[in-house]
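In what follows, structures are represented as structure tokens.
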Structure 1
Amino acid sequence: MESEVKLRRELLVKVLTVAFFAKRNRFKIAVAESCTGGKISEVLSSISGSSLWFDFGIVCYSNWAKIFILEVQSGSLKKFGAVSDVVALEMVVGLDKKLQNREECKRPTFCLSTTGITGPTGGLEKPLGLVWFGFNGPDGLKRQKKIFTGSRINIRDLAVDWALYILIMLSAK
């Protein structure tokens, strides 16, 4: 219980930091989540006033959803698998396309995606805890691979924590 309270406190501090930079630098955030199942969106929208800087989150857990909603290429899913740098980048590009089609979206936007293996099992090529992050901002399109340890819940929580860290690093510039 004590570790859960500590994690929540640390997440709140990170969300408040993201909010501070987002408001100061006048940008919006959008996320496409697979393995985190909406938890990033949940924590970003947990503070009052977050609608000023948090635009939206999409949970695309299945391959079909990734293809239909985010326009991930079925060939990429077949060749590289859902948990890959290629798919993480295609998810964030698809998310960014949704924003660019909006007339009112003239503010800078940071897009972030997650896809990973939270368990209970993994494989040799793609171990349990492997998470790929895709992100797009003023510095362009990037990806990052992390391997987290612990239970399914812990891996998801650590991925959310790392996503917030990425958003802080992107937005603090």
Structure 2
Amino acid sequence: MLYIMRHGRTDWNDRHKLQGRTDIPLNAEGRRMAEKAAEEYRDIPLDLCYCSPLIRARETAEIVLKGRGVPILEDERLREMSFGDYEGLENSFSIPDCPVNVIFLHPEQYTASVGGAETFGELFARTGAFLREVAVPLVAQGKDILIVGHGAMNLSIISQVRGLPRKDFWTPGIENCRMIRLL
């Protein structure tokens, strides 16, 4: 089986700031969420966990898997989508005509980088390579894998597994510390 989970809450989540690749730790609520997830999902068998190297994902994985003996392996391809110059921007939707909002409001129209942000093509290329080279072969061998990552990065994996059109990129949503079965 292949499962995916988004990291716990951070102060930047609470302030509606674009995090992207900025390395923000979990806050107290994020740690509580991860502890609750550890209890809720303790009976799901897992052989390996792959996670983003960003601290909020790594810390979530460590809390969720504490005491289970499941190896946690970092993979650079699981980093969050880069939002370039817009990382750290608070409440982008309150800014009229903010260019980065096209990523969220009209993902099918976002084809060229805005302010140095990663494109969906770049995001899908690296997460697709991870799926093809790591996740799918391990699942084919009967391994139960958990990916702990981020909102946009996780949705790129969900979109590829489910074959979603780009316009529906954000439709599945992904709550903090909720485990979703993909394969």
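Values in this text are rule-based calculations from the coordinates and carry no lab data. This structure is a prediction, so every number in the text was calculated from the model and none was measured. Cβ atoms are built from the backbone, for glycine too; each structure is taken alone.
Here are some notes:
- Here the criterion is distance in nm of label points 7 Å out along Cα→Cβ at positions 26 and 58, and among 1, 2 the highest value is seen for 1.
- Structure responsible for -9000, with helix-only ellipticity at 222 nm (-39500 (n - 2.57) for each DSSP H run of 4 or more, over all residues; to 500) calculated and labels 1, 2 on offer: 2
- Label whose coordinates, when relative contact order in percent (Cα under 8 Å, 6 or more apart) is calculated, return 36 (choices 1, 2): 2
- Answer label among 1, 2 for the case where Kirkwood radius over Cα pairs in Å, calculated from the coordinates, equals 16.6: 2
- Structure from which 1.4 was derived, distance in nm of label points 7 Å out along Cα→Cβ at positions 34 and 162, options 1, 2: 1
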